[in-house]
Structure P
Amino acid sequence: MNKPSSPTPPIDGKVAAALIEPLTELVASAGTAILAIDRTAMRVDGKIDGSPVTQADLAADRIIHDGLARLAPAIEAFSEERMRLTAPPYDNSFFLIDPLDGTREFVAGRSEFTVNLALVENGVPLLGIIGAPALGLIWRGIVGHGAERLAAGSDRGEPIRTRRFPPKGRPWIAAVSRSHGDPKTDEFIAAREGAVREVLGSSLKFVKVAEGAIDIYPRLAPTHEWDIAAGCAIVAAAGGKVTDAAGGDLRFGSRAQDFVVPAFIAWGDPEIC
């Protein structure tokens, strides 16, 4: 996939607002395609990094890319399944897509898998949409314009917001990955005395922070930008913040190799970063 020959026009909240409904429909369509796959009979292949890829990943990826080509042909779209076709740094506006986040959960027959779509502007996720097809829910947000949760098929959502620092007497609630634990993250959570761990798969950990059900979601091990971009936008739109391990800002599209994020922390309360 070649980069555009000239920079795309800047994307602001007004442009993002005009795009969010058709983009939500794309995420919902990708989720429908995933649910149509027979998990008991599908083929599961392994990628170079050892992670699985299925017919469902590829079907969702195709639907989203075809839709983005119609809706916003001037904006480049990068997805987990097509990253071999490009490499950062990338400074223009662009979409980041994980067509099936939580493939391991999907293969295992669980419902904790999602479709992630983000619009990045100037290195920062501006718009995010996360669909959970098996749960019948979609979360979406535009930074500076709020976030909401809606039932799949509905165009009316319920506003969501992160919550403040845990008051005295209430323990931290920390999201942890069902499939990707690591020692540094365990140490970080253990340092918060009495913290309760909520085990979840896929980007559902981000939306639980955005909803105010969870205080913090740390991952102090490498992941990729397409895994977290939509969640970062939704958390920020809901009043929280996602930082690097030292509390600094994350930049998307700027790393020299593979869109790798060394570590991140999603905070419900940005005042305690």
Structure Q
Amino acid sequence: MGLSVPVEYAVAVERYLDQAPIGGASRRVYRISLAGWAWPLAGKPIPLGRDRRGAAPPVLPLAVLDDPGTGERLAAQYAARTASAGARTANRELSALRGAVGWWQDQDWLQADPTAGLRHSHPAAPGAALTGEQVSTLFLLPASLREHALWRVLYDSGASAADMLALDADHLDLSLHRVRAWAGVLPGMAGIEWSEGTSQLLRWLLAGRTWGPVFVTGRRAPARVAADVCRVTGRARMSYRRAAEVFTELTRPLDPAAKGWTLHQLSTAGRARKMTRHGALGGVP
């Protein structure tokens, strides 16, 4: 026999997460994804960009998922989310909802599955590398020091955003403008280099910090978050997901297609630039 039926969608989400065999970080991602579906379930538009951060989802009954029109509202939101955030993000959020709905059905809390008609989208092929002109325009954007430091080091080094976001302050050798070569550094990261100008941006960003994540969130981490938190600022490591969202949002006005660019396109441009310079020097590193 199932558990007592919760009236509110948010309560049902917490019941589902309480029993899910996932870690704390994954539970947080699932909670954010499931909360995001509350707006289309209530027939309301999801706040965009900065307005979404901290916005309280609408309160609605769990029974709304059994309404005949719910599947159509979810399909419209999934299509919109795929267009704005990309197929990978939209697919992950759909999987979170589908898993929760399946468990709620097992508890006899729902009769219908409004996600039944939805199918995962195939991620689009990575975009072409940014041109030199596009990169120059990018560096003129009025973004924060954190964003400019990340963008500069990606373009300068050609490294992936995921690798750079995983670095701690003590992994950087800012006097030699590279990742330290000692054994404690992350596998495959030793030898990544950048220019003195980028090192100066990183010095300003770190402001004397010698440990903890290089790139951190804009707000203090919740008390329940213990891993990957800077002991000086109390802020957590910036996730790839957030860095990618910020980049795409800020570059959308620069993109003729109005979709925004990707961090992958910036890193690819950096690698192409390094290869061109390497060839011009006759193979001298």
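Read-outs throughout are calculated quantities, based only on the coordinates presented, and are distinct from any laboratory measurement. Worth saying up front: this structure is predicted, and the values here are computed from it rather than measured. Cβ atoms are built from the backbone, for glycine too; each structure is taken alone.
What the table shows:
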quantity: Origin of the derived value 5.1 (distance in nm of label points 7 Å out along Cα→Cβ at positions 37 and 181; candidates P, Q); calculated: Q
quantity: With helix-only ellipticity at 222 nm (-39500 (n - 2.57) for each DSSP H run of 4 or more, over all residues; to 500) derived as -14000, matching label from P, Q; calculated: Q
quantity: Which entry (P, Q) yields the derived value -0.53 for log10 I(q)/I(0) by the Debye sum over Cα atoms at q = 0.13 Å⁻¹, for residues 117-236 alone; calculated: P
quantity: Computed 36 for percent of Cα pairs over 32 Å apart - originating structure among P, Q; calculated: Q
